[in-house]
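Undergrad: Next come the structures, one after another.
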Structure 1
Amino acid sequence: MVLTHTDLLRKGVKHSFNFSFDQATLEGNIKLSEGFDDYDYSKPSTWPLITLDFLNGHLNKHSNKPIKYEYTGRQGLPAHVAYEIPIMEKFVAKHASKQISRQAITLHGRFSFNFTSQDILKKEIGMTALEETAYK
């Protein structure tokens, strides 16, 4: 793999941007945040790593309820970021077979750090040189 979990961690996982399930909003938030001013959806080496803690923090950010929300996989995920494996495992459990049959684009096409070209969830976050050049 040319881009690995370690490469994604170079900017850390304590992000200053607000997560959004809306693709355009998330990309705008990332570009405006400290440390990601070089973010480019077509350059995977600039993508942030979204952790389960970060995502769960977003779900609870505006909640005044004593209940703590956790990502269950039900919500669709925006592309052009990398996700921790536990997030994608939850996502696959809820969506994979439905999405593959309804969408022309594959899971690999949307989440290349997380899925092989056969739409199989990778055991480790990463992208090969060939996968990275597909974005250029």
Structure 2
Amino acid sequence: MSWWNLPGSESEWTGDTPADLAAMALAPLAEVTPKPTADQLLDAIELVLRADLADRGLEWRARPRQRSTAREELVTLFGDAATKIGEAYLDEFKREPTSNELLYTLGFELRGDPTVYTSDAEKLTAILMTAR
């Protein structure tokens, strides 16, 4: 399995294994009805990343955007995905993924076919493209 640098970074990585783990972890989203909005997905991801950073003693720098209420099942799903992806980084690099690595890996899967995951795919794609 291959690994590659995140765009614009020489020290942050993603790869086939974390991307595959993200796809498997996010697969249940295909069955969620109603489909979550882009904001609901992003709110869930943000809560997971905030908790991860807090566990490491780091602070979250919020980007300006309209927020909604995160659906608990989405927070759980993204939290489980983050745990699985983290295991790949521990195996390969003996460290947890950075928040950028985690966000990029989740975004890599979400960008693939956003209509599977959200009711407003265009908005999600636009937000994810600017988050690179």
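Undergrad: State the single structure among 1, 2 that was used to calculate volume of the Cα convex hull per residue in Å³, for residues 26-89 alone, giving 101.
TA: The structure behind it is 1.
Undergrad: If helix-only ellipticity at 222 nm (-39500 (n - 2.57) for each DSSP H run of 4 or more, over all residues; to 500) comes out at -18500 when worked out from the coordinates, which of 1, 2 was used?
TA: 2
Undergrad: Given structures 1, 2, which gives the highest value for Rg/Rh (Cα atoms, Kirkwood Rh), for residues 82-121 alone?
TA: Between 1, 2, the highest calculated value is found for 2.
Undergrad: Thinking only about relative contact order in percent (Cα under 8 Å, 6 or more apart), which of 1, 2 has the largest value?
TA: Between 1, 2, the highest calculated value is found for 2.
Undergrad: Comparing 1, 2, where is distance in nm of label points 7 Å out along Cα→Cβ at positions 2 and 106 highest?
TA: Structure 2 comes out on top.
Undergrad: Right, here's the next one. In terms of FRET efficiency 1/(1 + (r/R0)^6) of positions 34 and 50 (r between Cβ atoms, R0 = 25 Å, to 0.05), which of structures 1, 2 is highest?
TA: Structure 1 comes out on top.
Undergrad: For semi-axes √(5λ) of the Cα gyration tensor in Å, the calculated result is 22, 19, 13, so let me know which of 1, 2 that is.
TA: The read-out comes from structure 1.
Undergrad: Thinking of 1, 2, which structure, once mean count of other Cβ atoms within 10 Å over residues 18-25 is computed, gives back 14.0?
TA: Comparing all candidates, it corresponds to 1.
Undergrad: To continue, here is another question. Given a value of 2.3 for distance in nm of label points 7 Å out along Cα→Cβ at positions 10 and 114, point me to the structure among 1, 2 it was derived from.
TA: 1
All of the numbers you see were taken from the coordinates with simple rules; none came from a lab. What you see is a predicted model, and the numbers here were worked out from it, not measured in a lab. Cβ atoms are built from the backbone, for glycine too; each structure is taken alone.
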